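S.K.: Just below sit the structures, each encoded as structure tokens.
Every read-out reported here was derived from the displayed coordinates using simple, explicitly stated rules and does not represent laboratory data. Since the structure is predicted, the reported quantities are computational estimates derived from the model, not experimental observations. Cβ atoms are built from the backbone, for glycine too; each structure is taken alone.
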Structure 1
Amino acid sequence: MPGLTKIRADWEHRYVADFVLHKFPNEMVKLRCPLGTVPELWVQELGFGKALKSYRPYRPEVDAIVITGEKLILIEAKIMKVLDGMSKLPIYRLLVPETPELKDFAEMPTEMWLVTPKKPGWEERVAKELNIHVEIFMPDWIKEYYEQQEKYWTAEERLKRLKRKEVLKSLGYY
């Protein structure tokens with residue numbers, strides 16, 4: 001469902017923005033920062049600046065980068081799909097040195113942070129192995145959304161969906 005994906009993305013954009021405001025109010029922050037290089041062919045044909053803008057949709061994007069005086073912190077914030085965020089961070093870290101927007105900071109030590117409202121339970125060993133810091137952040141405004149998402153998988157809600165599907169089938173929608 002395309003609309004639902006956009007809604008989740010909007011919630012996560014707000015979530016990461018609130019987190020960096022809360023945790024790093026005085027640091028330089030880049031939200032939704034593209035990572036990696038731009039193909040040389042694009043640079044040759046369009047020039048560096050235009051190639052950078054034109055190629056942006058094809059580059060991976062980290063939710064936020066915090067630039068402190070001594071390090072970069074890559075932040076991936078996930079309300080529900082924690083595994084997605086954790087799996088992206090090591091790749092993002094590898095792309096930092098070749099990212100034109102970060103050329104002035106590429107030599108700084110880089111930390112990887114995963115921000116989520118609740119620990120999923122499995123993340124501790126994986127995070128330790130990958131050297132990812134897991135930060136729990138649960139602002140008041142997200143609790144209701146988070147609870148609705150958890151409720152989706154309960155037996156009662158699955159049964160409601162099954163009944164709706166049966167009604168739709170009987171009406172010829174399936």
Structure 2
Amino acid sequence: MSKPDDNFLSIPDEPFVGERFFTDLIPLSRNADTLKFSNSQNGVIRGRRIVGGYEDCVDCNRGCANLDVHFDVWEPRGKAAITDKGGSRDNRFSGVIICPGTECEVDIGNWSDQSEKRTTGTRLNLRMADGSKVRVRVLNGWVPIFENGVENYVVNDAWKGIFIHVWKILKCFGLG
């Protein structure tokens with residue numbers, strides 16, 4: 001198992017997250033994720049602006065379900081604006097992304113130390129501020145539902161099966 005991330009705000013193990021509002025969420029330079037959900041369900045999260053840590057703005061892991069996350073402005077400063085992984089299901093993300101992530105804007109089904117379950121039912125209503133397409137990487141998950149039209153996105157899932165198996169092997173040998 002890898003070393004736990006230092007996240008700006010973590011919401012773990014809450015079966016009913018409820019409704020939460022944030023104005024600006026701006027992490028410290030050492031924070032991996034700005035907002036980390038783990039095994040959290042049933043919540044409506046709203047905010048004005050979220051700035052990403054060195055990994056993500058929002059990371060949903062370990063069976064998160066039925067979260068509706070909207071920020072007016074997403075500002076990734078690391079790998080992605082959003083990661084939805086670890087068997088998460090039926091989560092929704094919306095808002096405007098003002099700059100690209102270093103790897104993609106949305107990452108679905110990436111590696112999770114806590115769950116190998118497939119991520120399903122992700123819904124996206126996102127757009128890039130500059131009019132470019134939102135880059136979505138799908139690994140161990142289903143291609144998301146695009147609420148504002150598939151033409152606003154570019155999806156990369158061609159190598160997901162190979163990547164997941166190679167990554168698991170590397171992790172077993174301590175190389176991943």
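S.K.: Taking helix-only ellipticity at 222 nm (-39500 (n - 2.57) for each DSSP H run of 4 or more, over all residues; to 500) from the coordinates of each of 1, 2, which one would give -15500? Working shown, then result.
M.R.: Numbers: 1: -15500; 2: -2500.
The structure behind it is 1.
S.K.: Check the numbers for mean count of other Cβ atoms within 10 Å over residues 30-37 across 1, 2 and tell me which is largest.
M.R.: Details: 1: 17.1; 2: 23.9.
When mean count of other Cβ atoms within 10 Å over residues 30-37 is calculated for 1, 2, structure 2 comes out on top.
S.K.: Of the structures labelled 1, 2, one was used to calculate Cα extents along the principal axes in Å, giving 59, 39, 29. Name it. Please list the in-between numbers first.
M.R.: Values: 1: 59, 39, 29; 2: 43, 34, 30.
Derived from 1, not from the others.
S.K.: For Cα Rg over 2.2 N^0.38 Å, for residues 46-149 alone, find whichever of 1, 2 sits highest and give me its label. It would help to have the intermediate numbers written out before the result.
M.R.: Working: 1: 1.22; 2: 0.95.
Top value of Cα Rg over 2.2 N^0.38 Å, for residues 46-149 alone, among 1, 2, belongs to structure 1.
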